[in-house]
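I've put the structures underneath this note.
Any read-out appearing in this document is the output of simple, stated calculations on the displayed coordinates, not a laboratory observation. Remember, predicted model here, so these are calculated numbers, not experimental data. Cβ atoms are built from the backbone, for glycine too; each structure is taken alone.
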Structure P
Amino acid sequence: MTKKEIVKIISEQTALTQAQTKEVVQRTLDAIIEAIVEEGRIELRNFGVFELRRRPPRKARNPQTGEPVDVPAKNVVVFKPGRVLEEKMGEIDEVPQRRKPEAAGTL
């Protein structure tokens, strides 16, 4: 699912236009990003927790040449689903297949 599809669904369920809905969705995502950057963590009750973690440097191998490669340390965001999301995932018998995008372009 894309941001554009989320905007369309929310817009259809509310009295907001797609442009207004897009602005709300974007500001929500911006607030999540800002919280992760500034505080290292954001908890969205019943949905989950996004947390910033530092992945240490490591040694890896180039699969084509077999040569060792140094992979530098980096920051990553990890997600742990909340209770409601965990329960919903437990109700799924089969993982849905990804759909191809309907049209080119994104919001």
Structure Q
Amino acid sequence: MQTYFGKATQLKGLLKTTRPIRLDGEFDGEIDSQSEVTVGETGRFKGKIKAKVFSNYGHATGDVLATEKVTLFAKSKMKGDIRATSLVVEEGADFEGNSVMASQLKLKEINE
């Protein structure tokens, strides 16, 4: 993991990066990553995520656009819309929202 925000972290705003991110604290805003975004078990996210890959172990509220894959792990909570090439929802995950799976999402679509 290239960028890590621990439990005691509280962030607001816009975060743009080309590196993987793991969030175990709180984030309110927008994350624009050309890599992977992970919300850890203690993580709480509210806003909009654009990434290649999104993995949720914690709580996420908002919209997700992933050019590759979204995984909602058991015990995670996700409220919002998901657009991705691949979507995996493990048994025990709580997902409330809409999902659209497109066979090929391009990186340029992330920036739209």
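Using distance in nm of label points 7 Å out along Cα→Cβ at positions 12 and 60 for the comparison, can you identify which of P, Q gives the largest number? Once distance in nm of label points 7 Å out along Cα→Cβ at positions 12 and 60 is worked out for each structure, P has the highest. Identify the structure, out of P, Q, from whose coordinates mean projected area of the Cα convex hull in nm² was calculated to give 10.8. For mean projected area of the Cα convex hull in nm², the value 10.8 is produced by structure P. Structures P, Q were shown, and relative contact order in percent (Cα under 8 Å, 6 or more apart) at 16 was computed from Q. Determine which structure produced the value 3.2 for distance in nm of label points 7 Å out along Cα→Cβ at positions 28 and 68, calculated from the coordinates; the candidates are P, Q. The value was obtained from structure Q. Ranked by mean count of other Cβ atoms within 10 Å over residues 4-11, structures P, Q are led by P, which has the greatest value. Here helix-only ellipticity at 222 nm (-39500 (n - 2.57) for each DSSP H run of 4 or more, over all residues; to 500) was derived from just one of the structures P, Q, and that gives -500; the source is Q.
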